[in-house]
Structure I
């Protein structure tokens with residue numbers, strides 16, 4: 001029942017309200033404090049005269065703002081559209097145009113753009129009932145607003161209706177919005193609560209991006225559904241892996257949720273085996289993409305805790321199929337079997353497209369009936385676009401993707417979005433993006449372009465960074481003489497993939513920067529800076545021994561590992577796991593290389 005969703009969520013803010021809700025190394029918010037934040041958002045909704053079903057777009061990099069605004073809207077019947085703080089202005093404007101929200105919030109100011117819709121957002125006064133723009137008034141306002149606390153409670157709608165919208169692609173023209181209804185959300189929260197024994201005593205460690213389904217739903221929303229705590233650690237960085245893992249134990253996590261890539265890095269670089277030994281730590285989970293069987297077995301053996309692989313999409317709320325060593329789940333090495341929903345292969349054959357049906361399956365895409373029709377069978381089963389084989393016992397083995405989406409480190413990238421952004425560069429004639437296999441990240445995005453003027457990979461990368469979120473920036477952008485096309489004129493992706501793999505020499509994760517013999521400490525510094533500049537695709541003069549991930553565009557976990565491999569290849573040495581785990585800036589890398597030489 002729908003009322004079980006909104007009323008159950010609100011009850012968590014009424015009882016035991018001094019309990020932890022949102023905890024990080026730098027802050028702690030109880031349910032009582034968070035209820036005050038919800039009241040401020042309700043007051044903002046009232047100022048803008050929002051009604052049930054109205055939309056609010058929220059762009060924020062603050063966990064507390066993201067969690068509380070999303071929950072306030074959810075319980076009040078207002079439809080939240082949550083975006084990363086790094087969401088570019090052009091994408092924000094496109095989503096605002098598609099959603100036609102009554103309220104827009106951003107904790108960073110918007111520059112004036114050419115788009116009419118963005119201009120109206122900027123020009124509207126804060127009291128307007130249409131397209132209001134609220135800037136964060138004070139950093140002391142932890143929940144994003146300084147409005148007075150509303151005297152009313154959330155409206156708690158009992159009928160089914162649109163709970164939230166999540167946009168999975170699109171930069172400037174056609175953003176794709178997934179509609180999740182309140183009944184869909186309640187069904188999936190109930191399943192996950194039952195399967196993993198969530199209760200008021202649970203403490204969910206989930207450090208994923210909150211603007212993604214596995215971050216917000218299996219984090220703050222699932223926590224409030226159970227009246228328990230969600231734990232955050234500020235984002236995963238390889239150079240801070242020991243501190244990140246220490247937070248799991250220090251914050252007394254009972255459930256640890258991460259993507260397969262993070263687990264792979266833990267397996268490679270974590271120095272100890274006791275991070276999950278505390279008696280309250282019951283479950284390890286991997287979400288967003290399939291974890292290799294060998295890695296699952298290594299994690300379980302090393303840390304003596306069961307690990308469960310969740311298979312799901314934004315369209316399934318969070319999870320639909322589960323695999324793990326526990327008897328309740330499907331076979332390790334497969335996507336698993338469906339729980340509280342149904343799965344089949346279209347046409348009744350042994351191999352084919354995975355199709356899903358159930359209460360947690362979304363009803364369709366926002367204002368896009370054609371895409372919705374294409375995504376469902378005539379008897380209303382959702383086409384996942386994943387090619388699978390059915391094994392005995394109802395297990396489904398992943399064979400590949402029928403669609404062109406790229407899953408990198410547990411995050412979904414639609415290549416059309418990158419190509420659309422690249423087409424805005426004045427020198428780019430055409431663009432084709434593909435996913436190339438990578439042992440650590442599953443896939444990485446690599447883009448080939450043809451150009452009509454001289455340009456550099458650095459310039460193309462800087463352009464792409466201005467158009468899409470950081471995790472969507474292609475790991476390489478290669479200028480090609482032509483993009484292979486078939487008789488229909490469309491790019492032949494298999495040929496594009498082959499050309500780009502040859503051009504980049506991928507496996508990219510082991511960068512083939514030419515090895516040279518270096519001598520002396522001064523040479524070490526200069527050479528490492530040069531390697532770093534090439535890998536991060538930034539001017540070398542912007543780098544120094546003090547440079548760290550927060551200072552350098554493009555320095556993420558993938559390029560961090562790429563930097564390690566590149567430096568190892570350059571100097572002909574291998575750094576130990578203990579050395580790698582302590583590299584937090586370029587100076588640390590220089591010291592590690594000098595120590596190894």
Structure II
């Protein structure tokens with residue numbers, strides 16, 4: 001008799017104590033500590049300033065009747081052109097610097113120059129370049145602006161360089177990651193055929209990486225526009241400067257005119273950028289946490305359309321650089337003038353830090369924790385809000401025929417879905433168009449100074465950015481599993497829980513971690529308006545011309561940024577597994 005009995009092997013139960021679980025517990029613990037530090041859930045925490053409610057009410061009522069006089073509208077129009085000119089020149093210079101820096105900070109470039117036998121020398125060069133680029137990236141553009149004002153004075157060149165220096169380092173970092181994640185087979189084929197490394201890069205690697213490079217360039221232009229508004233706080237001009245003046249003088253009608261102008265300008269740039277990317281076949285502004293060799297930012301089903309709008313856009317982009325230069329009346333001669341050299345020498349001589357005392361070290365450690373806590377609370381609130389609003393803000397969800405309203409299903413009035421889509425996108429636009437320092441000043445009407453108003457201001461600003469990025473992720477997801485669930489009769493909440501979030505949650509978390517790095521840098525700018533942390537200390541040191549103290553504080557902040565950057569990269573690597 002043949003024994004047909006088979007032995008069934010039961011697979012071992014998965015180990016719940018894995019890197020994702022460990023990191024998850026660490027994140028939850030850190031968030032709880034940060035929330036407690038901000039006063040959330042802490043007994044006796046004095047957070048709400050009831051005395052500021054009448055002023056806040058006056059501020060909100062003024063939104064219904066902004067100052068629309070011809071003279072003031074013309075003033076805001078000129079300020080908007082200044083803001084746009086800063087963004088154009090800052091983006092052009094930062095992308096140029098980023099292309100060079102991205103090439104020399106990419107591992108694939110050094111691996112090409114130095115084969116495996118001599119990779120030790122190449123790795124040393126790679127680490128040196130990345131270390132040099134890490135310093136300007138860690139310091140916020142507003143701090144660069146304050147330093148440049150001390151050397152160059154109130155010169156329009158300050159605004160351009162304050163954007164270009166840190167953004168050039170950021171672009172170099174992202175470009176290097178894009179190059180390293182691009183499939184290298186065509187590059188290796190050209191190198192094996194005897195092609196010089198630079199030529200092999202141009203023809204073997206860049207054509208594949210170009211969609212992601214261009215898509216990120218559009219995203220960086222939008223970031224530059226927001227940065228140019230922030231620089232108005234230090235007197236660089238533009239919409240941010242006019243808004244800050246109106247807020248200081250409590251002219252709320254003029255303040256809301258500036259808000260509306262900033263929202264319209266950001267909305268116009270956002271719409272133009274989205275239309276250009278869509279016609280070129282790019283699916284997202286920012287494509288991060290991709291596995292090496294995965295699809296690029298260009299949709300595989302859509303080829304670039306060389307239509308009249310694209311040609312006009314490219315001509316306009318090329319002409320915008322000299323026109324912006326002319327509008328700002330830039331003069332490069334100020335960079336090597338005798339006055340600039342003298343002031344730079346004095347700044348470097350007085351800014352050399354001395355060893356801090358133990359009391360100063362303890363104070364810096366306390367403020368560092370406040371800064372990290374502020375950034376963690378901010379990014380947690382922004383991330384949660386961004387995930388929730390990304391559902392109605394995605395075009396392919398609630399509209400008729402969308403993932404949550406399939407064709408053939410009983411539908412209500414379609415105008416409700418269009419209204420929700422429009423309102424959610426308008427909320428996101430307003431949230432990200434208004435700079436975080438302005439949000440902080442508004443929140444200080446009803447909250448006492450400290451970690452919480454700074455965290456909420458950063459959360460409001462980053463909520464608009466994350467919500468828009470996450471909505472694009474929702475629009476680009478593989479809809480086959482989702483439609484299969486809907487066909488089987490799953491409810492909209494079940495479709496979201498079992499079809500959408502499992503696909504997109506990893507990308508959502510990667511975007512949150514990416515913005516956490518940015519959010520930490522932005523704690524400085526809300527600290528400058530009294531929201532606490534290292535930024536407030538930096539304000540006091542700059543106002544008292546304590547450049548030695550400024551150097552120590554910046555060194556601590558750079559080290560803090562490196563630590564957060566390393567943690568964020570490790571968490572994103574765990575998410576990719």
Structure III
């Protein structure tokens with residue numbers, strides 16, 4: 001199936017050791033099969049959505065039974081069983097794809113990137129997991145995370161340009177209005193299948209953008225040589241595809257552009273030699289004992305299956321108290337917390353400081369439960385600053401170990417919580433960085449609460465890195481330096497979609513923000529309390545939010561009537 005539908009992907013997978021190929025082909029075939037169901041021109045939107053959702057739901061049942069009557073799902077279940085793969089991320093990507101049944105529209109690149117990430121990242125991440133389990137880890141330094149994201153977007157944009165004719169036949173233009181408006185008339189010309197000056201200019205701009213995104217020279221630094229060759233070859237195939245798109249001209253609106261066999265051979269022939277040598281350096285073995293995946297695993301890791309409507313509710317507070325009723329107008333969208341006082345809490349009790357951090361983790365659980373109960377959408381907590389490395393080595397190691405335990409134990413696994421991380425990878429253990437990244441990936445489709453952990457984070461450092469990214473973008477010609485505004489700057493911060501902080505709360509008696517979210521907290525209401533962090537619980541969060549609701553926020557405007 002892969003060889004027939006995507007010869008490039010088939011050839012790329014053949015660069016891998018034989019033992020890895022069936023699993024890779026199974027993943028690729030599953031994604032292609034679902035795309036075929038979604039893009040079936042002979043069915044109505046409702047029929048396509050029903051068939052695709054039925055296929056995903058059937059996969060959940062197949063994972064429980066360990067077999068399937070569908071050959072593609074059978075191959076995928078077999079791969080997951082043999083390699084102990086968690087298919088939750090892939091399933092989440094499939095759920096995102098369900099939305100393609102309807103005519104998607106993107107206002108700007110931010111919306112397009114979110115769609116791209118949901119589509120492509122789960123497949124790439126599953127391949128990375130497979131390589132890791134085969135003993136050929138694909139470690140991505142977090143300072144290369146932006147490059148990894150751009151590479152994903154470049155691959156998605158290349159696919160979009162390649163499939164332009166098919167999408168136009170379905171009356172779809174999977175490009176953001178932001179770029180279409182830069183070429184007046186291009187959208188209308190595309191809708192009518194006309195190759196015009198505006199259309200040609202738009203395609204040239206997009207192919208150039210895709211080239212820059214897929215060309216990430218430092219992405220393979222530190223990788224095992226086998227996966228590194230695969231990534232480099234994929235880059236070469238994408239660039240060859242973009243060459244074909246550019247050369248197609250008006251034919252791009254009528255049929256799919258493909259590189260010539262000669263162009264593909266120029267990439268693949270030397271790659272086969274390099275790949276053979278690279279994989280000869282590492283014996284690749286399958287786990288000794290197959291492990292049947294279950295529907296419970298993927299459901300709790302990435303969310304409920306299609307058709308399910310709720311996650312587990314958070315446990316009630318031991319006192320039995322209920323959350324207060326807070327109106328929409330009085331509810332902050334984003335609460336940020338400096339969790340201060342763990343060490344002093346322990347010292348006052350004659351305990352090691354590490355015990356204070358352990359108790360602080362329990363307090364964080366309480367805050368997440370309380371945030372879910374009250375309907376808060378964003379909670380960001382300061383876990384470890386770039387200045388905290390000055391602390392005693394034993395304390396720092398204890399904090400790292402505690403975070404490892406929390407990620408492994410995953411107390412929020414069955415809650416509707418999207419976990420994210422903001423910070424630097426430098427000095428952090430590689431396995432911890434990987435665990436943080438994976439947790440963000442596997443919970444990306446959850447919408448109840450977005451909980452962001454700022455770990456090895458510094459506000460000035462974040463702003464400095466954003467300024468450097470802006471400078472690079474301006475130097476590359478992607479931005480006009482004289483026209484850079486706040487929105488441009490915000491798009492180059494670590495988490496581009498993190499909303500402004502409405503309420504910033506610090507425990508422990510100190511009254512300063514300590515380099516925490518300076519860009520986002522410019523207009524935040526400040527709330528300081530004396531209790532050490534381990535002594536607070538969800539009731540304190542509710543009290544802080546209730547107090548926030550009585551404040552009048554003017555953002556520089558004149559005072560109006562007092563809120564009652």
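Quick check on the output: 15 is relative contact order in percent (Cα under 8 Å, 6 or more apart), derived from one of I, II, III. Which one produced it?
The read-out was computed on structure III.
Thinking of I, II, III, which structure, once helix-only ellipticity at 222 nm (-39500 (n - 2.57) for each DSSP H run of 4 or more, over all residues; to 500) is computed, gives back -9500?
Clearly, the read-out refers to I.
Taking mean count of other Cβ atoms within 10 Å over residues 67-74 from the coordinates of each of I, II, III, which one would give 15.4?
For mean count of other Cβ atoms within 10 Å over residues 67-74, the value 15.4 is produced by structure III.
For Rg and Dmax of the Cα atoms in Å, the calculated result is 25.4, 103, so let me know which of I, II, III that is.
Comparing all candidates, it corresponds to II.
Since every read-out is calculated from the coordinates, none of them should be taken as a lab result. Keep in mind that what you see is a predicted model, and the values were worked out from it rather than measured. Cβ atoms are built from the backbone, for glycine too; each structure is taken alone.
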